[in-house]
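Quick heads-up: structures coming right below.
Where a number appears in this text, it was derived from the coordinates with a stated rule and is not lab data. The model shown is predicted, which means the values in this text are computed figures rather than measured ones. Cβ atoms are built from the backbone, for glycine too; each structure is taken alone.
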Structure P
Amino acid sequence: METNYVLQIINDPTKMQWLFLLMIWTIPWKGFALWRAAKNKQLPWFIGILLINTFGIIEIIYLAFFQKKSEEK
């Protein structure tokens, strides 16, 4: 018997709430990290952040340690 996991998630309110919370957490981090990587012309980071979904972990690591520091004017 084959189980359809997508339908199980959709039909379970608790799982849908968790999915919604993960989306609310991930989207701003991913958007900001993608914006910074594009602005800094860091194509490998941009592609990695775009393709790999780690629920904000890679995005936070990039923003904290690997983005180019802006020059003081």
Structure Q
Amino acid sequence: MRVTPGASRDEVTIVDEAVHLRVTAPPADGAANEAVLRLLATALGRPPRDLTLLRGAATRIKLIAIAPN
């Protein structure tokens, strides 16, 4: 997933088969990472505890695991 922190609004889009997430949270103290997990969980209809950031804590490209149902 590609993340844009500090955006004007939160949104999830698909561009060329890649997921793009825009979050209003700033990229400081993990705020954007937490916002990404919350936004993606909402979009998937899952609780945030089902998502785990595996890779990309300090980069725009992130790998997120989703727990099975």
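Where does the value -20500 come from, among P, Q, when helix-only ellipticity at 222 nm (-39500 (n - 2.57) for each DSSP H run of 4 or more, over all residues; to 500) is the thing being computed? Don't jump to the answer; show the numbers that get you there.
Numbers: P: -20500; Q: -6500.
Structure P accounts for this read-out.
If distance in nm of label points 7 Å out along Cα→Cβ at positions 23 and 47 comes out at 1.9 when worked out from the coordinates, which of P, Q was used? Don't skip to the answer; put the middle values down first.
On the way: P: 2.9; Q: 1.9.
Answer for the origin of the read-out: Q.
A value of 3, 16, 21, 16, 12, 11, 9, 6, 3, 2, 1, 0, 0 was derived for P(r) over Cα pairs in 5 Å bins from 0, in percent; which structure in P, Q was it taken from?
Values: P: 3, 16, 21, 16, 12, 11, 9, 6, 3, 2, 1, 0, 0; Q: 4, 18, 30, 29, 15, 3, 0.
Label of the source structure: P.
Rank structures P, Q by distance in nm of label points 7 Å out along Cα→Cβ at positions 7 and 31 and report only the one at the top, that is, the highest.
P
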